[in-house]
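No lab work stands behind these numbers, since they all come straight from the coordinates. All of these numbers come straight from a predicted model, not from anything done at the bench. Cβ atoms are built from the backbone, for glycine too; each structure is taken alone.
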Structure I
Amino acid sequence: MKEMIQRYWKLFIGIVLLVFALLYAFDQSRMQEYILLDESPPLFTGINEEASVSEDFHPENNAVERLKEDGLEELAASIQCTFDKKDNLSNGDTINYACTYDKQLAQKEHIKFKEDVRQYTVSDLPLYHDLDLFENVIVHWDIDTEGIYPEISVPQKQKDLLISYIYEDNSFDGETIRIKATYDIDLLHEKKYDVTMDNTLSYPIGPKPVKIASVEELDEEQIQSVHQQAEDMFLKELLACDFTASFHWEDIHIDKVNPPVIKQSFFDDEVFHITFSLDVSDQDDWFSIFRSFDAHYTGAIYKFQDGSVQFFSNTKHACRFEGFLGFYQLAEE
């Protein structure tokens, strides 16, 4: 009798386990599997020991979009994925990309995900940043007492790396000029940079500015530009003097700068005089009316290819007046 009871008990347990197995198999047969992470590899930016994973890496996006298309927006919104390490990466580092989601909701919706964690090995990171020698390097025409010459403007980044630039003699062809960069490769490597490009560049500087020989070569807008440039120079000087100059140790205040007048030099066609008449006052107001104060610049005018003009003058003023018979000019230093 005891053996029969044990036999029935074992049979009962077997039936229960079989029922559970059948129910589990039935439930699993209803589960819909999604591939959560696709096969796309991560992209890395930066160099060895300083690299980062691109923010655009999201291999779960396809699964998320499929869930939304199947009407499972809530489950799709619950998926959150991230790297356990994504900055300061070096070659050989192993990083994991893991996803979490609402498992209860997934079970309720009969959804299961295949592989919610994937491991990647960092590789092929360069040792140095690739340096563009001529990034933001600008060459333009400059004007000084020696004439017109190419001026190279170097960004602070290249200055800090002690990169120097020169333009090669006789390389200007009417439109471009060749510039050359020199550098210390060991210093660049120390700063985590390397150079793979040629160290010379033909820069499109454009035609050389033309020196104006007559005011008639300028239109009204260009003349006004020359006036404005001269006026800006003069007002800058006056601001430094607080609009006060000295004459015979007496302070004279400049009340007004009248519009400039441009005239061609009688002795040299390529030299121009720009004159400002000044209204002044001092302690002897009754005597001031007999004074005619002027400030003037002497210089050359250059016209660029784009139609802009530049007035260059080496005239400099001090904050004092001098002259003869009541007609005075700001004294040159």
Structure II
Amino acid sequence: MNHPAVKICLVLLVFTFAGVFQAQGAAESRENLASIVTIPDPFARMSALEEFYRHSRSDPETTGVDRNLLLHLTDTAYQIRNFPLVLRYGEEGLTRDWNNPRLKMALYYYVARACEEQGVNTAKALRYAAFIQELARVEDPLRADAVIWKQFVAPAQRLVMRLRASRARDAADWQQATESGIIALELDANEEAGKELYETALRARLHEQGGAAAVAALQALCRSPLARPEYLNRLAFWHSQDDRPDMAAELLITSYGMKRDPAVAYTIGKLLQKTRLPEALDYLAEAVKTGKGETATRARRLLEHLFFNVHAVDLSPAEQEKAFAQLMQDASRRVREGTTKPGFE
């Protein structure tokens, strides 16, 4: 006899077992994905992930492609530099809801970098980089999370710098490019960020309208913990070209304190000869003591001219010789002791 209660029980049992099987299938899928992502070789892992992706799309018992699978597909494709796949899986991942903003930032960055690498959709890459910064602000609007800003916003700003510099046409374009690089440097002052900003500054300087942006970028770099003689010397050269000898001299003095280069000491002497003669003589004397070849010859020629014909012109020949000998003796001592500011003893 077909009792209605029996039918209801059978229907409930069918739905109960279906729910159990679906839960088991989801658990097995999660376990399979967890196993796949531990594969050390990224190419083998990518193959397994794609097979799992195809299975997930075709299996009627699954609820669809897991968003974490899309994240792992995008991440692994990025590792093996398969940028078409980064775009494919990354953009699909961005259509999903993400409770963790950091994961969405990672997807935005992967897709933006893929656009950059393939030379396509520059506007989209710039937009995604802006989204990363907005997400960082939403995540912590009052106090910046240093990890978020360092891991996601700084690389995104470097990407913006590269993209804007690649298509810069006027002063405003170069300013936008270098400002992004400066932001990245302030968030994460690492050597690679410094190198990229320096290279962008060099490119800007070569452009007819990029001079101001180049100087601003290099000034930021020289104020950062990454300041080194190469950057300081370049900025000093630009200041000397722009008829700012005192600013150039101060930069070179800082550079000389880091690395006692006789060519730099000679240049400082030339720059200071009209405004700060005693300091100029000190640096020229050190250039004579440490320089070789043409550098030492030029330094001595200028030093002797400035000392005997300008600085000590009112002294007797004997007094001049004595004062000059003392000047050179003091220079030898500074070189030996590593004094960094001979003009301020």
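Things worth noting here:
- Computing relative contact order in percent (Cα under 8 Å, 6 or more apart) across structures I, II gives 7 for structure II.
- If helix-only ellipticity at 222 nm (-39500 (n - 2.57) for each DSSP H run of 4 or more, over all residues; to 500) is computed and equals -24500, the structure in I, II: II
- Origin of the derived value 4, 14, 26, 22, 15, 10, 6, 3, 0 (P(r) over Cα pairs in 5 Å bins from 0, in percent, for residues 128-191 alone; candidates I, II): I
- Label whose coordinates, when Cα Rg over 2.2 N^0.38 Å, for residues 48-87 alone is calculated, return 1.52 (choices I, II): I
- Kirkwood radius over Cα pairs in Å from the coordinates reads 25.3; which among I, II: II
- Answer label among I, II for the case where distance in nm of label points 7 Å out along Cα→Cβ at positions 32 and 232, calculated from the coordinates, equals 6.1: II
- For the set I, II, ranking by FRET efficiency 1/(1 + (r/R0)^6) of positions 224 and 312 (r between Cβ atoms, R0 = 30 Å, to 0.05) places I highest.
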